[in-house]
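Have a look at these structures, which come just after this line.
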Structure P
Amino acid sequence: MFAHRRPIGTRRQGGSALRRAVALGATTLLVWTGGSAALAPLAHAGTVTPTVHCTLPAGQGEATGPQEMNVVLTPDVVDPGGKVHAKVTLGPSPATSGLSLSDVPTTPSIDLAMSGGATGTVTVTGPQVSLDVPSGKPIEIPPYEGDFIIPASASGPISFTPLRNLTRTKVLGSNYETPCVVTSGGGSIGTVTAEGSAGQPATLIAPTTPVRPSTPVTLAGSRWTPSATPVPSLCAADGGGCDPAKFAGSSLAINGSGQLTGSAVLAGAGAVPDGSYLVKVGDGTKEATAPLTVRAFVPDGSRAIALSRGSGPVGSVIAVTGSNYFQDRWINTVGLDASGATLDDTAVYVKSGPDGKFSVDFTVSDPAIAAIQVDEGNDPATVLTTPFTVTEATATLSAGTAKVKPGGAIGVSGGGWPSGVTPVAALCAADGSGCDAARISGSTLRIAADGTLAGTVTVAGATPRAVYALRVTAGGSQALTQLTVSPTFVVLTPAAGPKGTAVTVLGQGFAKVATVSIVGLRANGSQTSDPVRTKVVGLDGAFSQTFTVNAADTVAIRVREVLVNPRTETAAFTVQDGTAPAGASFALSPPEGPVGTVVQVTGRGFAPVATVSVTGRTADGKQTADSYVTRIIGLDGTFALNFTVRDPATKSIRACEVLVNGKTVQQLFTVS
């Protein structure tokens, strides 16, 4: 703990303000005055008052002086490999606290050397207690108790001699250790006799090569207590100072046959310095140790940093990465303005990993940012800076075919968005007013590191038929695009072109197996001179047909069911100069979505009147559990159908002509 020396002779006055500040932010004392408990005289209990040398934390120096140690051991006879209970009472330490603090979490322990019937070191650790620490006075805590296990090879009387006591404290999130080592005047505090049969000792196997802090340490062994709970701890090479807190986590387990498996994650480099240790595992009945060497990552080159993008609008989240740093160090990342001044409100902090690398999300929150600076632990010698340009927000937005059924999903894309921010979608009136996020029932929208927007939105099933504006916001960026929601609609591909353009007319939501007629319309609503085309609608209400636009006065294409009270849908077409663009030969809309997504599958250039089979495919090319869907290809070589993705293993959707050497096409589909 934090402490100062007792006055002996002439006391040095003064001391830097920095040292006092460090003390205030740390813990409090070295050792304490134990309570005066009445103990029955036992042959295996004793008191010694050796001279101890204490090393104070945070560079506060050292202290030396006498300290009384009383230890009571029970029982006085135990089986080899058996458990011994210890009650420990310590007297005043040669060091006291220079500060007054409250509720300091403190864990005491004492190391005892064995001699006679066994050799080695055992540790008695008490429970964590909260201490109120008065300034300039010895600190008293109640006596503490703990258990240890003697070696399975022990035989006869074993004498126990205090080697050191160790106090672990925590203040303001930091851990500190204060060891007080016996330098002279020590002696045995009692004996325990090992008699009887030890049974089979447990075994423990640990890595023989050095391991890094903050990494899992694989452990194994046999002859443990079946189904018991193993607890790992890290000890000094002599077996003392065992501390379970030196492991940050554990997946160790003992099965019904007594086999130990799993791993334990070492604490960070600040808590586990490089060195040789013993790893100890105990299951409450048995213990075993194995040597373990800890060696932290050492950089093998110059530090380096990189940004996921070198520019972006305010609100962007930039990934800042670095390599060749000392592991488990605080990495400080902050924005600088054009003059090089620090913009403190932009600072973010992260620790480097066991491999000396780090990654942290940095939010571009200030338009004055001109560079990003990184340092390791506030060390000026480690400062690295890289330029960053804040750009104007120029987000773009597109909604695929711009038409969707209520409850349907549609692909959305765009560019110029702030990276690292989660986009949010809403459905607004056509003029952008009255936006309602509740009319979007699902979204897979995301923004890549380069500012590209991608994903799908699903329109709520109760959304009325209308022309809306889809609004997407992310950070300080916002964009809108037109979106028609209707149970029945027509999409033209392409929607513009010169005379002679072959337009793929795709329909959704029409009457099953009904015949639809397709005609061109003039501006006054009359039919153009182009011949009528017809098509039979599929069982899923979808169809595809090619309509060639030769009439220069065409402004739209109309689809009408040949039924009583027929449905009628119209889509605009613009006659332009130039060459007709080629449409996609195979398309999915949307190209991603959650399980249950209905995907509009369209194709062109297939064999007329052949059957096409559409299936889902797994990563290895096998058919998914979803049923295949078939459709008769039209005389124009096109088809359209709806395929529902229910298997989460779907990685692509394939269309195949049911012919010898039939055409096969495939496109990726992402289950999101």
Structure Q
Amino acid sequence: MVAMGGCKVGVGVLLIVLFVMVVSVDGQAPIGPPVVGGPAPTPVPAPAPLDFAPAPEPAPLWPPCDGVDVVYQNTLVEKIYPFLNDTPWLQPYKFSSIVTVTNMGYSTVEGWAIGMNFSNNEILVAADDMHLEDGRLMPVDVSNGTILTQVPAGILKNAIETAGDFGQIRKTFVITGTEFGQNKFSMPKNINITQKGYNCSIAETFFNTTMHTCCSEPNRNVTLTDEEMYLPPEKGNFTITYDVTQAYPGSYLALVTISNDSPWTRLENWNLSWTWQENEFITKMLGATTRAADLDVCLNGLAAKTYQQMDLNKALSCSRSPEIIDLPLGRINDTQVGGITYCCRNGTLWPAVLDPEKSKSAFMLDVMKLPPQSSKINSITPPGNWRLGDGRFQCGKPRRIEPTIFPDPYLSHDTSAFKTWQVTCNETAVKRPRMCCVSFSKYTNESIVPCRTCACGCPKKINPVCDASASSMLLPYSAITTPPLNRTPEILAWAEMNHKVPPNPLPCMDYCGVAINWHIVSNYTGGWSSRMTLFDWSNKTYADWYTVVEMPNAYLGFEKAYSFNATAMPPTNDTAPNTSLLVTGLEGLNYLMAATNLSAGKLQSVFSFTKKTTPNIREADFFPTKIYFNGEECTMPEGFPITAAASMLTSTVVTLVVVVMCSMILFL
């Protein structure tokens, strides 16, 4: 009974406590005994929150760009070995910088590249997935500046077509290298993009670590590109297509086609080279071959670790920069090394206007990839730093174009390449010494306006001594068949006969292997005629030779050539009118033979012209303005033959003037 009573008391106390807590929590009464009969407390309003204004955004360091915005930020300069306390100007430092390129304009930027000029003898060691435009491999000395680009060609889309997607309109990469003597900041002298038509402002430096430039776009045309964007094909003297025809996880097949698209250049003994960007190597090739195998690169490198089951001793070329040459004609149907359409031309590429079938050369190669690309079937990087010929041509970087279509000649089914890149090569401004020269003569003159002095370059040591800067002396017409080395007696005799004092020393000869004489044979009321003679003073025979004769004012009057085949040159572009004749040898006259026993190989033909279509033609227009031999431009003479009658008339007028003046003096 006692226990039960205590329990009831405890439960009651607990209920009272809970009631008090509930009332307190609800805000109706404070904790403690309730106040009976008192007024309810007045609630105190909570203080209003403070009204803070948002902080202003920091002012931009530079205004928005109306094209491509380029920012270079130096993030690290660190002293590295060796430590040179006695010669601090030679102390090497590691530097690291971030380069950001953003397309803020209207147009998509295709095939962009960024140029940088340095000032501290920098050596570039790494640049993420960027490559040097000239194809050199890192590490490389860039103290004289460099151009970095993407291989294949990079694309910066515009914000309009991507809704401002920075992943498509911006490219950021880190460059790392070594500099000397600068222990605080590593900044270039200047930065810019090399895109044609873009005008870059003078780069400005901020806080010693940031450089900025804005490259204004040439127009405000909005570009809308497809999901997989292809660049438009380019035109050049030579175009090279790199078609990936089959792709596998660790390798791929590529068809390389070289096309001669120049108007009259013929390339002989072509050789092609490039630099692999991902350490690839060649296992097999059809239609061409390489000069060297360089097997040690495979046997002692990553290839041996990756392909342990492959006999790398049978690889065709492991070189990072293989040199590829054509096969002789006899290998066209060789199933082991030939059998490719357009293969095995012995290295000769004709202009398409002469022979379209002989203007292409092609070969196929089996390319092995190395990690990390070897596991990705879609990861294919074309070679960079393409080089064609002997240095006369400058090749651009690979451009991704629409895949090549290969029609089936037997089935109504076309196949296309997996991926296609195009490289264009154009003749450089710096040209090699010329191989031919031109002389002019005329039926009314007994002398010849000869080839220029040192027309094809002079040797460094000349014996006997001659003047390389003096104008060439007139030759008697009979001397045209005399070897150039033996013409001195005839030159001196001709000068004495015409009362001319020869210079001492005499002008140097032309030193050309091929000389072309253009001789005016006749000039009459209805037309005129000329004779072109080719002389080969070299020890080389020219098979299937050709010339291009440029005659702007006489071209429309051409009628025919008699011993040569001469036709109108097809237009070289869509706008410029044609003014040239394409001249080749007829059967039996298509070989210009080498000189033998001091006698030149010789070919000639007469050309006839009418004046009906050129009624106002002058005598000076009878002579070509340019002549090309086998695609090589020849050096033209310094002047034209002077008509004998005109010369005599001038002499008579001068004599009369002198007589009149003397008479007036005597009269006075």
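Just a few scattered comments:
- Read-out semi-axes √(5λ) of the Cα gyration tensor in Å, computed value 79, 35, 27, structure in P, Q: Q
- Ranked by FRET efficiency 1/(1 + (r/R0)^6) of positions 91 and 163 (r between Cβ atoms, R0 = 35 Å, to 0.05), structures P, Q are led by P, which has the greatest value.
- For the structures shown (P, Q), mean projected area of the Cα convex hull in nm², for residues 99-282 alone is largest in Q.
- Test item: helix-only ellipticity at 222 nm (-39500 (n - 2.57) for each DSSP H run of 4 or more, over all residues; to 500) calculated as -3500, pick one of P, Q: Q
- Entry that produces 20.6 once mean count of other Cβ atoms within 10 Å over residues 83-90 is calculated, selected from P, Q: P
- Origin of the value 10.2, where distance in nm of label points 7 Å out along Cα→Cβ at positions 115 and 563 was derived from one of P, Q: P
No lab work stands behind these numbers, since they all come straight from the coordinates. As the structure is a computational prediction, the values presented were derived from the model and not from experiment. Cβ atoms are built from the backbone, for glycine too; each structure is taken alone.
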